[in-house]
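Dropping the structures in below, format is structure tokens.
No lab work stands behind these numbers, since they all come straight from the coordinates. Owing to the predicted nature of the structure, the values given are computational and were not obtained by experimental measurement. Cβ atoms are built from the backbone, for glycine too; each structure is taken alone.
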Structure 1
Amino acid sequence: MVNELANEAYELLTITLRDEDGVAVTPDGLLVHGKLFAFRDGDDLVVELPEARSTDLKTRGVAEVFEGGGRPLRDWVRVSDVQLWPELAGEAHEFIGEPPVGGQS
């Protein structure tokens with residue numbers, strides 16, 4: 001069940017990020033340069049973060065493992081605390097949106 005607080009938090013998040021370079025707001029979620037970095041799943045935000053960061057968040061109980069297709073996805077985590085959504089979506093945006101090492105040379 002989707003609650004109103006989660007709806008408002010996600011709408012605010014999309015308003016904040018939609019004008020960033022390369023960001024698109026789609027029915028599937030938030031993309032940067034065509035790559036998904038965050039999306040809603042029920043009342044949770046799911047984001048892709050560097051492995052060390054996602055492990056830290058899971059270890060501290062801030063985030064949970066996200067399962068896609070019935071299996072855990074290593075770098076994807078689900079976060080229920082809407083107050084953390086802007087920070088973690090920003091981190092995911094930077095992580096997915098940055099060019100690969102050596103990709104600019």
Structure 2
Amino acid sequence: MAFSRHNIEKRRLIELVRLNPILWDCRLPHYKRSDKRKAIKWNELGRLFNVSGERVQRTFTSLREIFRRELNHEKMLGTTRFKSKWEYYDAMAFLKEVIRERK
């Protein structure tokens with residue numbers, strides 16, 4: 001399935017990244033020394049969307065930053081007062097532990 005350069009199916013991208021922890025899980029032993037493997041993975045994902053690896057990486061980075069902001073709102077207001085309405089919030093929940101550990 002081909003996509004235009006600026007139309008990446010975000011939900012599918014999130015799922016594919018989730019299935020490749022080398023791209024997001026800084027708890028992995030060799031995470032910091034695996035830049036080449038990460039670049040190869042991003043390029044593989046890019047080919048699935050008919051775009052560059054850099055493009056899918058930028059798209060995911062943008063999604064991750066939005067998710068981080070949503071988590072910050074949740075932290076400030078508490079889980080009983082804040083419920084994210086962002087459509088990808090639940091799909092990105094796999095990042096919660098990693099994002100919180102980095103802070």
Between structures 1, 2, where is distance in nm of label points 7 Å out along Cα→Cβ at positions 13 and 37 highest?
2
Comparing 1, 2, where is mean count of other Cβ atoms within 10 Å over residues 29-36 highest?
1
Assign the value -17500, calculated as helix-only ellipticity at 222 nm (-39500 (n - 2.57) for each DSSP H run of 4 or more, over all residues; to 500), to the correct structure from 1, 2.
2
Which of 1, 2 leads on Cα Rg over 2.2 N^0.38 Å, largest value:
2
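So if we calculate relative contact order in percent (Cα under 8 Å, 6 or more apart) for every structure here (1, 2), which label has the highest result?
Numbers: 1: 25; 2: 30.
Largest one: structure 2.
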